[in-house]
1. Suppose mean count of other Cβ atoms within 10 Å over residues 22-29 works out to 16.9; of 1, 2, which structure was it derived from?
2. If percent of Cα pairs over 19 Å apart is calculated from each of 1, 2, which structure is the one that comes out at 62?
3. For which of 1, 2 does helix-only ellipticity at 222 nm (-39500 (n - 2.57) for each DSSP H run of 4 or more, over all residues; to 500), calculated from the coordinates, equal -16500?
4. 28 is what came out when relative contact order in percent (Cα under 8 Å, 6 or more apart) was calculated for one structure; which of 1, 2 is it?
Structure 1
Amino acid sequence: MDIAFAVALYFMIWWMVLFAVLPFGVRTQAEAGDVTPGTPASAPAKPIMLRLFGINTVLAAVVFTVVWFAIENNWLETNTSPPLPPGVSSGPL
């Protein structure tokens, strides 16, 4: 796996894991009993984004390691093409 592919893969995994991590530990303004005027009651009472980014980075690294290991051991083939229909050659036109 070359470095550009690894960086792109990690970036995509990081963003996908972020959506799973965002709800961790969120307490809404309604649950806290202190709704700021002009905001929805479901808005977070105290955003904890730096902590969530840290958790997300660690979890994304774990997922990336599993995916990297699977690619390196050919559990996931990255250089395959779909099979050609019968009677179609893959030679030059």
Structure 2
Amino acid sequence: MLVPVSAVRRPPSPTVWISPGCTRCHWCQNLMPTVFADTPDGSQIRAEARADGRTCTNVSARSSLKPGHLDPESARFLHFVADGCPARVINVEF
């Protein structure tokens, strides 16, 4: 039986934010350049990845990633990126 595309449920888009204290080690940008950007103030979440289209640390806005921006495997990889952050400032919430 074929299921209409509109009936297919996507997992919720994760919310990613970067707490103060980024050391600009480039860990997150090297592993997920489609989500993380390097700026003079440290890592930030790219506008292209966020539902609200803004580049910032996303600490206060807590905007989720755009639906469909990451495939399910990449979304799970976010936890690896967050856990490996030397400064422990990357946060992921599903």
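1. Working: 1: 12.5; 2: 16.9.
This value belongs to structure 2.
2. The read-out comes from structure 1.
3. Working: 1: -16500; 2: -5500.
The correct label is 1.
4. Details: 1: 28; 2: 36.
Comparing all candidates, it corresponds to 1.
Read-outs throughout are calculated quantities, based only on the coordinates presented, and are distinct from any laboratory measurement. The shown structure was predicted, so the numbers you read here are calculated from the model rather than taken from an experiment. Cβ atoms are built from the backbone, for glycine too; each structure is taken alone.
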